[in-house]
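Structures for review follow.
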Structure P
Amino acid sequence: MADSGINMIPQGFVTGIPGAILNECILRKIRGVTLLVKADPQKPDPLAAATLVEAVNRVYQTSIDTKELREQEKQLGVDLKALSDKYTEARKAETNLYM
């Protein structure tokens, strides 16, 4: 993995489905690997998905295109900004009602 630019975790716990799969690999003496990427737990994270796909591309010499994921990340940022602006305006209008 290191030769593909992927950092290995020196120690720690892997929980959930990735941990269960790794545990089964150990029990059955199957060579296994889990690729994990830090993702935003509060919203869809196309950038995290793109990062993971690009790691798979490097390791397995595939060429899965991540352009659409990266575009989705940009659009999500624009959409969230617009939503935040609408919320701010609504709060200002609501505050003016009580003056």
Structure Q
Amino acid sequence: MARQQVIFTDGDELVLLLKGKGGREPHIVNADNVQRISFGYAQSALQKLLNKRSRQITVIVKGLGTITYDEKKHKGFFDGYLTSLREYCRQNHVTFYDLKG
């Protein structure tokens, strides 16, 4: 069963659905409040032992802090998130780090 999509881009706004007390709550963030977005790999101690890595998107927003999206939890949507966030950053001059290594 695919999970619900939680990242949407719309012009200069980024809509993030984050877990709240009443379920998922939308947070509309203007590009001016997005400090940076990065894509890279994360590795827990168990993953390190098994020599595995998982892809991860990190969004840093003024007022909300650091928000992390792991590929494992957002499998069906992860590549779409990555594509739309790259385009969003390019259009709105937001810093995007692509840490593929």
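Readers should treat all values here as calculations from the given coordinates under stated rules, not as data from a laboratory. In this text, all values refer to a predicted model and were calculated from it rather than measured experimentally.
Structural remarks
- helix-only ellipticity at 222 nm (-39500 (n - 2.57) for each DSSP H run of 4 or more, over all residues; to 500) derived as -6000 - corresponding label from P, Q: Q
- With relative contact order in percent (Cα under 8 Å, 6 or more apart) derived as 19, matching label from P, Q: P
- The maximum of volume of the Cα convex hull per residue in Å³ over structures P, Q, that is, the highest value, falls on P.
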